[in-house]
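These are the structures in question, set out in turn.
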Structure 1
Amino acid sequence: MKTFPKPQNLNGTELMAELAAVGLIVDKVFDFSDGTIGFETDNESEAAAVVKAHNGTTFPPEPTVEQKLASVGLNLTDLKTALGL
């Protein structure tokens with residue numbers, strides 16, 4: 001396993017796609033929680049260049065209706081009851 005400095009905006013899925021685009025197939029990216037990441041690769045220099053250029057998407061996914069209701073202490077059944085459905 002090769003170790004690299006962790007990019008500021010790490011998105012493992014996007015990083016694996018970026019690595020695949022240059023012919024480096026990676027099954028899993030490990031975040032060691034010490035400012036480094038690691039994965040199996042045979043071409044460390046090319047992988048290092050891709051990791052250094054990586055700037056992943058960090059936008060959280062849109063919450064579901066159930067998650068939005070739960071944030072105010074409700075569930076779908078409560079909402080239906082309140083609406084008379």
Structure 2
Amino acid sequence: MADYALGWSDVALDAYLALPSDAQQLVDIRIAQLLDTPDGPRSNYDQTVDRWTTTAAAGTVLLVYVFRIGRPRLVILRLVQV
């Protein structure tokens with residue numbers, strides 16, 4: 001069971017819904033990993049803006065998110081297909 005509940009900003013959710021279904025599936029896999037270990041491998045923290053980033057779909061999707069250790073929520077702020 002995931003340690004964190006998932007939340008989306010409206011902008012990120014709209015971008016996710018605009019992805020092709022195969023890319024959505026790959027993003028779903030990456031998000032499932034983040035919900036278990038949001039600060040794990042392939043995640044980068046930018047202290048200047050207090051945000052985390054990672055990629056999905058073989059690096060073609062950038063995810064920007066926030067979470068706090070010990071709090072039960074991870075929020076996807078931005079999702080950008082590159």
Structure 3
Amino acid sequence: MINKEKINKARQLLIDSALDEICSDDFGNFYRHVYYVIAKLGLQHKAEEEDLFIGKDWSNPQCKEDLIKGLKEFLIRHIR
């Protein structure tokens with residue numbers, strides 16, 4: 001049980017770290033920066049399969065909160 005606990009803690013740390021990195025950049029480069037972070041995690045193919053970058057308004061700062069919420073859900077599903 002202790003190993004599962006450690007794994008869950010490490011998983012949550014990785015998710016939090018990725019979200020912190022995503023949120024640290026200015027909005028002008030948001031799309032590119034998010035793609036970089038997703039690729040760095042090796043999840044770009046999963047993102048493409050799920051159309052993570054398609055059909056969203058990445059250039060509208062008012063959408064940032066919703067985009068981050070979707071990114072968090074994506075990371076939770078795919079970071080194991």
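Values in this text are rule-based calculations from the coordinates and carry no lab data. Since this is a predicted model, take the numbers as computed values, not measurements. Cβ atoms are built from the backbone, for glycine too; each structure is taken alone.
Tell me which of 1, 2, 3 gives -21500 when you compute helix-only ellipticity at 222 nm (-39500 (n - 2.57) for each DSSP H run of 4 or more, over all residues; to 500).
Of the options listed, only 3 reproduces it.
Figure out for me which of the structures 1, 2, 3 the number 3.7 belongs to, where distance in nm of label points 7 Å out along Cα→Cβ at positions 12 and 28 was derived from the coordinates.
Label of the source structure: 3.
Here distance in nm of label points 7 Å out along Cα→Cβ at positions 4 and 68 has been calculated and equals 3.2, so which of 1, 2, 3 was it run on?
Of the options listed, only 3 reproduces it.
If Rg/Rh (Cα atoms, Kirkwood Rh) computes to 0.93, which of 1, 2, 3 did it come from?
2
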